[in-house]
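Each value in this text was obtained by applying a stated rule to the coordinates, not by laboratory testing. Just so it is clear, the structure is predicted and the values come from calculations on it, not from any experiment. Cβ atoms are built from the backbone, for glycine too; each structure is taken alone.
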Structure I
Amino acid sequence: MSKQAQFMDVSTYRRALDTSFVHRYSHGEDEWSWDIGMAKAARVFLEALGPTPDQHILDVGVGRARDASEFILAGHRVTGLDIVENSSWPLLRKRWGERLSLVCSALQDWQPPAGEAFDGVLDNGCFHHQHPDEWGRYLANIRQYARPGALIGLNVFGVDASNPEPGWREMDNQRQGYFFTEQGVRDTLEAFGFTWQDLVVIERQHGEAVYLLALVRT
């Protein structure tokens, strides 16, 4: 992982992330809520979970619960985390009841109820925005909150032919995104103690851009 020389401190960057996502949701600019590639990543993850019913899934960056709703329809329960509570949450709570728990919190700051361990964790586009100094804590929490052998899916930005160098790229409102090579995302997750299972390359809806869906086990 490369780190920008001028990367802001953690607390300032957290505020920048919050500002960015609040703005995007409030102005209807949350294009990830309808992103075809991210929807495909969720379906690949769901298939990899296998046929066991009523699994408890942690959806990191739940947003408008597109993925969570699909998991519930497949017979599972979902706890969804997000740093922004958007306007769809009241209706989602009413629709899904006890099948969906929505929590406004960063993964780094949250603790699940005592004794709860998740059967699967999907991070569909959040990890690549985290401050580099929080990568360790972020991934450690995912491992801690999942049961042994649980399926973990992390869908991240991948480099492409038009911009093949890995590293940070600046986005809106000081938000940053890290773009991985296929080997880079594997090395990162294995370095933090995950067992590698598979990698799926998924086309994004932006030119040649791709997502890299890493499937690992605790």
Structure II
Amino acid sequence: MNDVCSRLYLVRHGQVVNFSEGTYNCHKDVDITELGVRQMEAVAKMLRDKNLTGVYCSDLIRTKKGAEIIAAEHGLRPEAHFTLRELNIGLWEGLTPEETEAQFPGALDKRRKRLDDYRIPGGESIRDLSKRVISTLKGILDANYGGNIVLVAHGGVNRVILADTMNLSLKYFYSLEQDYGCLNIIDYFSDCAVIKLMNGQPVNG
């Protein structure tokens, strides 16, 4: 194994304002709670002494706010990418699983059976998500070769990055827990990548 090329600090956004409703927040632009802000401040504190070369996020407020909190400690401005948004859940957006089953009978079971490739009506599959996220991540890594990068993203985005790192089938997407405000650390070498931390908890919710 060669010297580390790049280190990625992969963060999930903080707790969202409607977390207790159980609805799908994917491309819906929802803010974070006071706890969510504290979770991001805790991550920022952990990374305060790191020499960050870039801070990235999606273009949704729940990731942008966290990225801004972290970037402020380093005099950086976050770079937002539409392609780092959460899974596009199409016609299921804003629904609970119960409402989804009522409006689209049998769809949830079909998705469970083909989790990696099932394309949600009006949306995308997890494989679609993985392709756009990994492509964007490769560009970020190339632009920060040898640097320390922060990416504040979404649960689904983080899962496909972790699965890609481990060469794990996307069928096991939901086996990778990503709590609000969690921190993952991935070291990228020229010939491989190593996960140093997964779903780390800077602050308890």
Taking mean count of other Cβ atoms within 10 Å over residues 8-15 as the quantity of interest, name the structure among I, II where it is greatest.
II
Taking Cα extents along the principal axes in Å, for residues 128-167 alone from the coordinates of each of I, II, which one would give 39, 23, 11?
I
Here FRET efficiency 1/(1 + (r/R0)^6) of positions 16 and 120 (r between Cβ atoms, R0 = 25 Å, to 0.05) was calculated and came to 0.80; which of the structures I, II was it taken from?
II
Mean count of other Cβ atoms within 10 Å over residues 96-103 - highest-scoring structure of I, II
I
Comparison of I, II by relative contact order in percent (Cα under 8 Å, 6 or more apart) - largest value held by
II
To which of I, II does the computed value 28, 20, 14 (semi-axes √(5λ) of the Cα gyration tensor in Å) belong?
II
Compare distance in nm of label points 7 Å out along Cα→Cβ at positions 72 and 104 across structures I, II and report the one with the greatest value.
II
